[in-house]
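Heads up, there are several structures right after this.
Bear in mind these aren't lab numbers, they're just calculated from the coordinates by the rules spelled out. This is a predicted model, so every value here is computed, not measured. Cβ atoms are built from the backbone, for glycine too; each structure is taken alone.
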Structure I
Amino acid sequence: MQDPNLTIKIAVLIVYVGILFLIGIFASKRIKSMSDYYVGGKNMGFWAVAFSARATGESGWLLIGLTGMGAMAGYSGYWVVVGELLGVFVSWQFMAKRFKKRSDSYGAITIPDYLHSHFKSTTQTLRILAASVLVIFIVIYVASQIDVTGVAFRSMLGIDYKIGALIGFLIVLAYIFIGGFVAAVWSDLFQGLLMFFGLVLLPIVVWFSMDHGTGVTNSLNTIDPTLTQIMGRSEDGWMNLFTILGFSMIGLGFLGSPQVYVRFMSIKNKKEIDKGKWIAVIFTLLTDAAAVTIGILARIYFTKEGQDPEAILGNNGEDVLSMITESFLPTILVAIFIAIVLSAIMSTIDSLLILASSAITRDFYQKIFRPDIKDENLTKISRTSTIIMAFTALIIAIIMNYLSPDRQIFWVIIFGWSGIAATFCPVIILSLFWKGYSEKGAIASMVSGFIAVILFNFVFKELENIGEYFVALDVLAPSFLVSMIIGIIVSKIFPPRAEAIKMIDEIDSKPEK
């Protein structure tokens, strides 16, 4: 049966898309160089960067995945909030300014740029490896976001999955094609504000609309007493430990992921980082906690003792947000929430596509094959590579939907996130805090992190007896650890070049501006 309020929802979406296109058009006026297209000319303000970093880091996972996880996991889902909060704080407090200072000194506008300059590389091996891994995992990550777009359109508008995925894909591709990084950051600010107010206000509205005479804890205990166990729902203590680690270690991805750290490159100066830090921390705390809370309230409202939650709330709770907005909000606000879901998804897709485009255009084409070409001549190639990456991701998303209709959105997105994080975060951390870290060590870290993600996901999870523990732990934490250890060992065997250490000392000794 057709939704009688579909016209209102579509009208709100048209207004939302119109705003994005206006942002893209205004942003295009600032695109005069490759630096403008990829890092906004390194002149972005703290509000825009803070909201963009958080919106990019969260994605559709926050609204579709984490709300569903809250419904399935109960109180133990709040460990995700703890992990993300710590990751964001450590990143902004201890890493961002140091990274900004060094990347500016190197004149870097991409992460492979930064790595190549930091180690004073004499070959292009590290650049090629970094750019290749970026492209591979970004395409997977973007595919997972397009997949969420299709699910969101299906669950919230009743539109066919494939059509929904295609609509969302075309919208985001159009405005970043026009405005590049500036459009992505400005639209992230707009979309981040939508996400923030929508997520924070929704559980408050639901709470005051529900009959909560027995309280949340008692209500959850009536449905399933394990939902109130903050330390995990299993009777197996080891399983609970691995589950908590799996949830909380998601925050490791904020300690160097390229899509987040390119925003630190783009910020105007280090004083802006101090201002942006608290915006990022507050955004993370309130939105993540709200998402888990929405899931918990949905579990109470829609299910009863003995019922299969997935039969009611969708696979891994993916229908939670659509069900709770339809039940508690008027049509106009439901439509706005659909725009909020798309905001979460698109704010990540745009950033990732620009990152992948930079890897192909800047790090492959310009730096390796055409070092003589000028930045201003690369604009067309940048846009072409963006389109190619986007269509590749769209095809993967459609294939993934056909091959695995029962896939769990939360973990599909986390796989793409983990692949990028396990490959790059240990390298960024060690490069910032250990002068003994060498180029060969960085290459070893990236290769081992890349391989570890694949092994832990496709091999260790399938092992008899212990596989279920690795399913709970997921791939990021162990892959991250492997990458760190291998990088340190190889750097001890093959220490860094003396001139690289000297350059780092000179940069670090310069007074703060």
Structure II
Amino acid sequence: MSYQVLARKWRPKSFATLVGQEHVVRALTHALEQNRLHHAYLFTGTRGVGKTTLARIMAKALNCEAGVGSTPCGVCSACTAIDTGRFVDYIELDAASNRGVDDMTALLERATYAPTIGRYKVYVIDEVHQLSGHAFNAMLKTLEEPPEHVKFILATTDPQKIPVTVLSRCLQFNLKQMPLTHIVEHLSRVLEAEGVAFEPAALRHLAKGAAGSMRDALSLLDQAIAHGAGKVEDEGVRAMLGTVGDEHLFALLDGLVAQDVHAMTEVAKLMDARSLSFDGGLQELATLFHRIALIQFAPEALLDDTERTRLAPYAQALDAEYLQLAYQIAIHGRDELSLAPDDYAGFVMTLLRLHAFRPDRGGAARVATRPAVPAPVRPAPPAAATAAPARPVAAVAPAPTPAPSAAPVTSAATVSATADEDWHALLARLPLTGMAKQLAQHCELSERSETAIRLRLAPLHKHLLGKPQQDKLQAELQLAYGRPLRLEIDVAEPASETPAERSRNAQRERQDRAVASIEQDPFVRDVVDLFDASIDESTIKPV
């Protein structure tokens, strides 16, 4: 017996086995059970979401020998003939190749005759939007007053191209793209039934590649089974699709958080060596930025607890405003790949742009976004000034006198172990980066002895308690104190200000002083009075 592809073998044959279109199934089921049948239905949606499959199930429900109902038996001669495409009263027409008025006229003439063996004649017109204008006009009268024994089911991927006169004569159902979780679950059931070994991570890549189409997902699954010699493994699927693995994406995020350009460019080199798609990499990176932003503003929108846990540390480490900018950089970088000397150069430049616009990277890397206020001069006389248009005032506050900073020390340097050692000052000298630094800054020192150091971390930040960052922090503390120390971290509300809170409070104070400095500047006040202007406080940045 010849092999049957999975997309055909696992095509749903009843409403109960249709995946992901519950809203349409519910409406059609109620209509069939209550015998409230319309003469024309329009199914819209992207390719592979079940439009023609629904049409076949509807045809069986209308012509099943057991009677009209929502659960056709599937074994009678009518049901089996429709499944195999041999039922004479079930007619599928491809509008892409039969789009003329003559084709439509011939179809409508045949529709007037009674069914040959079935209860209803069911006409399915696929990609109906490709019919010509004259063909649509020929349909109108029949669609409005069709014979009792005829049902029309129209399917399209582009309903905008269908005349409103046709739309108004149909019951319209919009089929949704398949959610990724539904595709993964269905592929798992198929592979278990087929007896094929698989790795769950591989199915997620296939589901992403299918872009909401179950048919495409099953076709990709067929390809993956052949590529993996009877197995569906994560590495093989990624190689087949040329997709960027999670390890590359999260390595990029780690490098971005740690402000480590070298680590980010190394990921680009690895992707280039493995011929991975840079376009797909930027697409996946933009998706990650989107998911991280959701955690910051609407965590309940993420239904996957595993994903929420994985991305939560990045939501803490990356500023919300910067995330919006990073998303824009990623999607624009993807658009500009075709303009770059080559995809690798375009990808690396996008990574460098993400790094260059990362805030709080130190004075050497800070870019001035506003011109400095010119030296104070007296405004022109009012008579001459009336010709000048009023405009907002944007300014940079004078730089406050910098506080003396402690000299940096290396990991091998030791610090005083006296009881009054300041935790804030200690952290300022430790060479921590990335998530380990985030963990330390959100902790409060609660107890210290000769053999252990105990910290307190607020429950809000408990997602930072990863083993790698705890090990890194413990190692740096041991080097700093010059002796073995056991690190213990309790999850409880801190009793005092943590380094992270102190930093935020200091930033707010600097901003408030900068705003006050601008508002009290005599020259600025004269300009505001003269031009009836206002100060845009969002443009004031302390320097």
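If relative contact order in percent (Cα under 8 Å, 6 or more apart) is computed to be 11, which of I, II is the source? The read-out comes from structure II. Taking FRET efficiency 1/(1 + (r/R0)^6) of positions 88 and 352 (r between Cβ atoms, R0 = 25 Å, to 0.05) as the criterion, the highest value among I, II goes to I. With helix-only ellipticity at 222 nm (-39500 (n - 2.57) for each DSSP H run of 4 or more, over all residues; to 500) coming out at -24500, pick the structure among I, II it was computed from. Working through the options, I get structure I. Can you spot which of I, II the value 1.8 was calculated from, given it is distance in nm of label points 7 Å out along Cα→Cβ at positions 232 and 480? The read-out was computed on structure I.
By the measure FRET efficiency 1/(1 + (r/R0)^6) of positions 112 and 424 (r between Cβ atoms, R0 = 35 Å, to 0.05), tell me the structure among I, II with the highest figure.
Biggest value here belongs to I.
Supply the structure label, taken from I, II, corresponding to Cα Rg over 2.2 N^0.38 Å, for residues 272-439 alone with the calculated value 1.50. Traced to structure II. Structures I, II were shown, and Cα Rg over 2.2 N^0.38 Å at 1.37 was computed from II.
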